[in-house]
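There are structures below to look over.
Values in this text are rule-based calculations from the coordinates and carry no lab data. Keep in mind it's a predicted model, so treat the numbers as computed, not measured. Cβ atoms are built from the backbone, for glycine too; each structure is taken alone.
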Structure 1
Amino acid sequence: MESSKRVSDWSVDEVLEWVEQQFPGQQSTLQTAFLQHAVSGRALLRMRGHHLHHLGVEAPAQQGILQDILLLRVQEELDNLNDIFSECFAS
């Protein structure tokens, strides 16, 4: 997965790679659920607790996953702001 690629542009395979890196202990459960539901980067950024519950993720694991998804959302917003700034002040 390219480090410069935006999360919103991630494919399902790239989301699965992220799961593997971030949650090695829950990798199998999360990867199966995300694969069955074709969770792309755009869908990952929109995910909330009730979505994880629907996917079969147990409540104790949800908090850590949601925190990491929040970090991805923040990075996505920073990238968007950086693009806007670059467009406004480009020579």
Structure 2
Amino acid sequence: MSGELPADVRASLSELLDRGAAAARRRDDGTVEGVVDSVETLAHHEVSDEETRAVLLHGCRRATQTMRSEPLVAAEYLEAMARLVDD
């Protein structure tokens, strides 16, 4: 997926997703919410490939939906998105 993303967008997404996954593991809802908002904004404005954008937005929705009841699952969603961005 990384070939479809500009280097600066890829770096920003990677850093955000790593920070979000760590925050989810600490059960830091506020940080995860802020990270997800930032990833969604980047996806909407900086990711031109529709499939990549859809995958990122889906992962954001799932991380948000699972954060309160299953923070480790939310962390896994964020880590999976980070791996996709870094590939």
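If helix-only ellipticity at 222 nm (-39500 (n - 2.57) for each DSSP H run of 4 or more, over all residues; to 500) comes out at -22000 when worked out from the coordinates, which of 1, 2 was used?
1
Here log10 I(q)/I(0) by the Debye sum over Cα atoms at q = 0.18 Å⁻¹ has been calculated and equals -0.63, so which of 1, 2 was it run on? Walk me through the intermediate numbers first.
Details: 1: -0.77; 2: -0.63.
So the calculation was done on 2.
Out of 1, 2, which one gives 3.3 for distance in nm of label points 7 Å out along Cα→Cβ at positions 18 and 50 as computed from the coordinates? Don't skip to the end; give the middle numbers.
On the way: 1: 2.2; 2: 3.3.
Derived from 2, not from the others.
Looking at distance in nm of label points 7 Å out along Cα→Cβ at positions 26 and 74, point out which structure of 1, 2 has the largest value.
Largest value of distance in nm of label points 7 Å out along Cα→Cβ at positions 26 and 74: 1.
When relative contact order in percent (Cα under 8 Å, 6 or more apart) is computed for each of 1, 2, which one produces 42?
Matching structure: 2.
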